[in-house]
Structure 1
Amino acid sequence: MAESTKGASESFQAVNALGSGYVQSAALRAQADYEKKLGALNNKTLEAQIKDTEARGREAEQKGLGVASKREQGIRKSIGSQRAILAAQGVDPGSAEVIAQTEAIGAADILAAKSNAFAEAFGYKSKANALRGAQVSNTLDATSKANALRYASRSSMITGWTEFTKHGFEAASAVAPKGPGAGGK
């Protein structure tokens, strides 16, 4: 009787070990799938940020070039007005130092506006590239976590199977006949 109770106990432990291994394995696979989906979602968010950043960079560049173009037009008008005033006063506008200074200051102002536009656009491009790097890192991290969890899942199944076979053999030996003549003769 004690042997059959031990056999039943070992059988229960065997089935319990296999079931436990399966449940743990399934939970780890679900967690791996979650990590993979979370990584994909994070990458979609990063992609939207990249597109927005690139669009802002293009806008900043166009805006800066527009500012430079308006400044150039303003400088031309100023020079035209200066020439007209100088000509009205009887001064040769081609030899006036004030026009040369206005042209030099205007050229520096236009160059500064263009430089600022390109610098701002470059900042946005750099940020977009950093976001791309984060996207790659995120993909690698999610893949690594998912792979580790899948490995742990397989390990749980193997452990469950090992325990199942161990307890199964112990259950079989507990109920098997013992001693001489146990073969049925």
Structure 2
Amino acid sequence: MISLIKHILVLFVLLSLQLAVVPFLPGEMSSLNVILVVTVFVCLVYRFSLGIAYAIFLGVVLDLLSAAHFGVVMITLLMTLYVVYLIFNHLLTNKSVYTLIGLTIIASFVYNIIFFIYKAMMYFLATKDVQILKQVMSFGFNDMLWQILFNSLLVIILFIVSHASSQRFKAVFIDTTR
């Protein structure tokens, strides 16, 4: 019961940060995606199923507050987590800070590409204007680079906090001198 209350509290803190703090950060820092970074971090460091539960809950709440069609944010989050999880399981071997940074960069890229495809499809179906697609692509690419930078910095901070407060990342050496 205490674990459930802890997870609910974490979810509401994440929503509060994403909806009330991040949009008002100065300059390009407002492109930070706290929810994407934390769900990727939870999937890789703790349990994949817990990260999926976080993504579903946070995706539904963000979908309720989004101007996009219902389900777009949640499906984009879930598809991104699936791609990251496949890469982690089939190509990578450890949970180091470099792995987390690389997978956060991949997650940010995949998330933005999926969201761009959705927006481009909606704009093109509504207007049939290719110039609007070019403008959306140029703005989206610039925002994506900033988002990748700030998401990487956030995952480094999360790694440092997790490393200092947990035994999950401590090196364990096997004694081979016997």
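Bear in mind that the values in this text are calculations on the coordinates, not laboratory data. Just so it is clear, the model here is predicted, and its values are computed rather than measured. Cβ atoms are built from the backbone, for glycine too; each structure is taken alone.
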The highest value of mean count of other Cβ atoms within 10 Å over residues 99-106 among the shown structures 1, 2 is in 2
Note: FRET efficiency 1/(1 + (r/R0)^6) of positions 107 and 131 (r between Cβ atoms, R0 = 41 Å, to 0.05) at 0.85, derived from one of structures 1, 2, originates from structure 2
Entry that produces 24 once relative contact order in percent (Cα under 8 Å, 6 or more apart) is calculated, selected from 1, 2: 2
If we compute distance in nm of label points 7 Å out along Cα→Cβ at positions 35 and 155 for structures 1, 2, which one ends up with the highest value? 2
Volume of the Cα convex hull per residue in Å³ computed as 146: which structure among 1, 2? 2
For structures 1, 2, calculate distance in nm of label points 7 Å out along Cα→Cβ at positions 43 and 139 and state which one comes out highest. 2
Of the structures labelled 1, 2, which one yields 3.9 when distance in nm of label points 7 Å out along Cα→Cβ at positions 51 and 75 is computed from its coordinates? 1
Comparing structures 1, 2 by Kirkwood radius over Cα pairs in Å, for residues 19-82 alone, which one has the largest value? 1
Which one of 1, 2 has distance in nm of label points 7 Å out along Cα→Cβ at positions 11 and 115, as calculated from the coordinates, equal to 8.9? 1
-26000 is what came out when helix-only ellipticity at 222 nm (-39500 (n - 2.57) for each DSSP H run of 4 or more, over all residues; to 500) was calculated for one structure; which of 1, 2 is it? 2
